[in-house]
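Peer 1: Just below sit the structures, each encoded as C-alpha cells.
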Structure P
Amino acid sequence: MSRPGTLPTVLTGVFITILDFFIVNVAIPATQRDLHTSTAAVEWVVAGYALAYGSGLVLGGRLGDIFGRRRMFAVGLALFTLASIACGLAPDAATLVVARVAQGAAAALLSPQVLAILRTAYSGAAQARAINAYALTMGLAAVFGQLIGGLLIQADLFGLGWRACFLINVPIGVAALAVTGRLVPESRLDGVVRLDLGGTALITLGLVATLLPLIEGRERGWPMWTLLSFAFAAVLFLAYGRRRHPSPLIDLTLFRERAFTAGLLTYLAFTMGMSAYFLIFALYAQEGRGFDALQAGLIFLPIGGGYLAASLLAPRLAARFGRQVIAVGGLARALGLTALLVAVGGNAPVGWLLPALIVDGFGMGLALAPIMSTVLARVAPHHAGAAAGALTTAQQVGGALGVGIVGIVFYGGLSGGMTRAFQHGVVYLIAVALAVAGLVQLLPRTPRAPRARAQSLTRSATHST
C-alpha cells in the first residue's frame, strides 16, 4: 500500500532521468568549447546515455521483480546521483561519455521501478491519478528540459557553466534517497524467481543492436553495418522467443492481452513524435529564428502550458470517454501541428505560433496518461515489472526511431533552407499524430474485470509453461 509522500518521492526519480535526456542538448556547445573536443565525441554525451538507458530497461524491471522494486529504485537513484557528480566534474570528453553511460544504466535501473510501484501500490481511481501524475512529470521534464538548461547556463552558478546541468541532480537525488526507505513501499514477485541470464543477454544485446543504428545511422549516412545490426537484432529477438525458461525476462503471454499489445503500439507511435519534435523545433528556433539557448527554451512554454492543462483534465475525460480521449489527443496534435506548418510557411511572427503550440501541447497531455493507464491497468500485478520495463523501453525505442526518421526528412530538406526543412519534419509529425488516433482504435472498448483478467493471465502462463 502507498504511504503519504510515496508519489512525489518516486516521481522525483522520473523527473531527473527524463530531464537529463533533454537538458544536455543546450549544454553541448558550451561543453564542446570547454573540453576542446570534437563534435563526434560530444555527440556520444547524448548517445551514450540514450543507448545505456534504452537497452537496460527490461533488465531493470526484472531486477525489481526479483530483488524488490523499492530496493532497486534506491540503488538506481544512488548510482544516478554518483554518475551525475562524475559528469559534472569530468575533466575531459572521454570521462564525460563514460559517466553518461553509467548515468543511463542507472536510469534504466530506476525508471521501470516507478511504474511498477505505482501499479502495485495504488488501485482504482488512485492508480489512475498516480499514473496521470507520472505522465505529467515526464512531459514537463521533457518540455522544460531545455529551458532549465538555458537558465542554468546563463545564471552560471558558482562559475559552473554547463556542469550545473548535471550537478543540479545531486541535491535532488540525495533528498529523494533520504526518504525512499520510509515513504516507498516494497514489492516483489512472490515465490522463488531466478534471473534468466541467457534471456537477459539476448534481450539486452537485441536492444543495443536496435538502438545503436537508430542513434548513429543518420549521422553516418546509414552505412552497411546499420542494416546488419538491425538484422542481428531480429535474430536475437527470434532466438529469445524460441527459448523456454521458468522465469523469463519478458513473459510473452503479456502480448496475448490485446489491450497491452495495442496500447504498446500506440505508445510507440506517440513517442516517435515527441523526441523528434523537440529536436527539430529547437533547431528551427535557434538556427531558423536566431534565438539563443534561453530564448529557444522559452518558446517551449506554450507547449508546457497546454500539456499541463490537458494532463489535469485527462483522467476525468478518460473515465467518461475511454480510449477515444487518446484519439482526440492525436487529432489535436495533428491540428496544432498543421497550424504551425501554415504559420511557419508564411514566416509569421513568433506570437502567431503560440496558439498552435498550445493546441499541440494540449494534444500531448490528453493522450499520454490514458495510453499508459490503458497498458498497465490491464496487466496482472505479477507482470507489473515486465510491463513497466516494456513500456519504458517502447518510449526509448520510439524516441530513437522517431529521431532517426525525422533526421532523414529534416536534413533531406535543408537544401531548401531551415524553414523548408522544418516544414518537412512537421509533415512527418502530423502523420505520426494521425497514426496514434488510428492505432488507438485497436484497443478493446471496455476492460474486463480485474479478477477475471488476472485469472486469464495466470491460466495462459500456466498453459505456456
Structure Q
Amino acid sequence: MKTTGSRSLILYILGMAFLFGLGVFLYGIVTEGGNWAMQPFNKHLTTGGQLANSGKILDRNNVVLAKSENGKRVYNNDETVRRAMLHTVGDSNGYISTGIQYNYRSELSGYNLITGLATPTGKSGGSDIRLTLDSTLCKLALQKLGSSSGAVAIYNYKTGEMLCSVSTPNFDPSNPPKDLDTDKTGKYDGVYLDRVLSSSYTPGSIFKLVTSAAAIENIADLDSRSWECNGSVTINGNKITDVASYGKLNFKNALAKSSNVAFAQIAIELGADKMTAMANSMGFNRSFDLDGISTSKSIYKVDGAQPNELGWSGVGQYTDLTNPFHMMVMMGAIANDGVPVRPYMIGSITAPFGLTVRSGHTQTDSRLLKAETAEKLKAYMRYNVTSYYGDGLFPGLAVCAKTGTAEVGGGKKPNGWMVGFSSNEKTPLAFAVVVENSKSGMSSAGQVASALMTAAAKTIK
C-alpha cells in the first residue's frame, strides 16, 4: 500500500508539474508569441536580421519612413529624414532597442494570436504603423543640432501627441557605416542610444524649477525675500560660485538670472527631506513610459550630502541627473496646472485588411505638483522669457522657459539646456532640448528651441 501511495504521489507531482509547465507555455504564447515568431532563425520573416516582409511605418502626414520591398527593409528617400527618424523607427538589425521596428516587430510582421503570421489569404503580411511624429519637424531638429550630440523632444501637452523626437549622433539606416561597430575615435559612441528616452544628463539650472517648486510650497514669504549675490558664497568651507555678481535679488530675478548663490542657499534652507520630496513628486527617481517603452530615470539623491553638496544639488549639479523625456513631461505638467497628459507616438496600427486595431488617445497621468504651485512656476518662467531671454525667440507663442548650462567636468564644455512650453492656448506645446558640449543653454539649446517651437506651432490645426 505504501508503494502504491508513493507512486500515486509521484504521478500527482508529475501531473501538476506538467500542468504548470503548460500554463507557463500558454502564457508565453499569449504575451511573447510575436517575439518568438520574429526570431532571426525564421528566415522567411527575417533576412540578415531585417524585417523581410512587414508593414509600413509612416509619420503623421503619411510620409513613408520604412517599408519592405523584395525581402528587404527600405527607408525614406531623404537621408536627413532617415537620420532624424532613426532612433524612433529603429535600425534594420534591431540594435536600437527603443525603436518601433524592435518593440512592434510582431505587429509589423502581422502576427496575431489566432492565425499566427498568416492572413485570411494564407500569405504573411504586416500591419502599418502611423506615428504622431512629424518627419519634417524632426528633420529640422537634426539640421539645427548640426554636428552636436544631444536630444530634442516636443509634444502637444493637451492631446499627448509626440511631434518631434530626435537624438544625435545617428547614422543612415540605408547605408550604415562599415566602421560603425569598430571605430576607435569615438564618433559613434552611443549611436544606438535614443538620448530622448534612454539618457540621463546633468541638468544644471533647469533643476532650479524643482527647487523653485519646493520653495513656493515651503517658504511663506518667498516673494518678499531677497538674497545678496556677490559672485560666490562659502558654505561649509567650500565656495559656490556664480558667473557674475548680481547684487540684491528677489526670488523671480534670482530665477531669471539663474543665481547659484541664491538657489544654493534656498536648497540648504529647505533641507534634504523637502528637496527630495519635491523632486520625487515631480517625477525624479522613477521611469516614465512612451507606448510601452520605458525611459531612463531622472535622479535626485542627497542622502548624507554635506551642506555645500546640498547647495550644489539645488542648482542642478552635485549628482543630479535628468532625462529629456521626463523634462518635457514636467513642462507639460506645469502648463496643465500640475497634471501631465501622457505622451504617445503610436497614432494608429492598421491591419493588412484595412482594420484599425489600435489608435492613440489622450490620457491624463498622475499629478506632479499642486495647481497653485504650477501657476506660480508658470508666472516665473514667463518672466524669464519676457525679461531676459526675449519674446522674439518665440514670436506669438507666449513661451514660459528656463535655460541651463550644466558643468560635466573632464575638461569638456558644458551641456546646454532649454525647457519650457507655450502658454498660448492655440499652440499647446511643451519641449526639452539639450545640446552636449556647448557654450551655454541660451546660445545652443535656446536657438534650437526657438526654431523648432516656431515651426511646430505651424503644424497645430
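Peer 1: For which of the structures P, Q does the calculation of Rg and Dmax of the Cα atoms in Å return 21.2, 64?
Peer 2: P
Peer 1: Continuing with this model, one more query. Rank structures P, Q by mean count of other Cβ atoms within 10 Å over residues 89-96 and report only the one at the top, that is, the highest.
Peer 2: The structure with the largest value is Q.
Peer 1: If helix-only ellipticity at 222 nm (-39500 (n - 2.57) for each DSSP H run of 4 or more, over all residues; to 500) computes to -27500, which of P, Q did it come from?
Peer 2: Only one of P, Q returns -27500 for helix-only ellipticity at 222 nm (-39500 (n - 2.57) for each DSSP H run of 4 or more, over all residues; to 500), namely P.
Peer 1: To continue, here is another question. Out of P, Q, which one gives 3.7 for distance in nm of label points 7 Å out along Cα→Cβ at positions 97 and 417 as computed from the coordinates?
Peer 2: It was calculated from structure P.
Peer 1: Moving to a separate point now. Give the label, chosen from P, Q, of the structure having the highest value of distance in nm of label points 7 Å out along Cα→Cβ at positions 337 and 441.
Peer 2: Q
Peer 1: Here is a follow-up. Once relative contact order in percent (Cα under 8 Å, 6 or more apart) is calculated for all of P, Q, which comes out largest?
Peer 2: Top value of relative contact order in percent (Cα under 8 Å, 6 or more apart) goes to structure P.
Quick note: the coordinates plus some simple rules give every number you see, no bench work behind them. Here the structure is a predicted model, which is why all the values come from computation and not from measurement. Cβ atoms are built from the backbone, for glycine too; each structure is taken alone.
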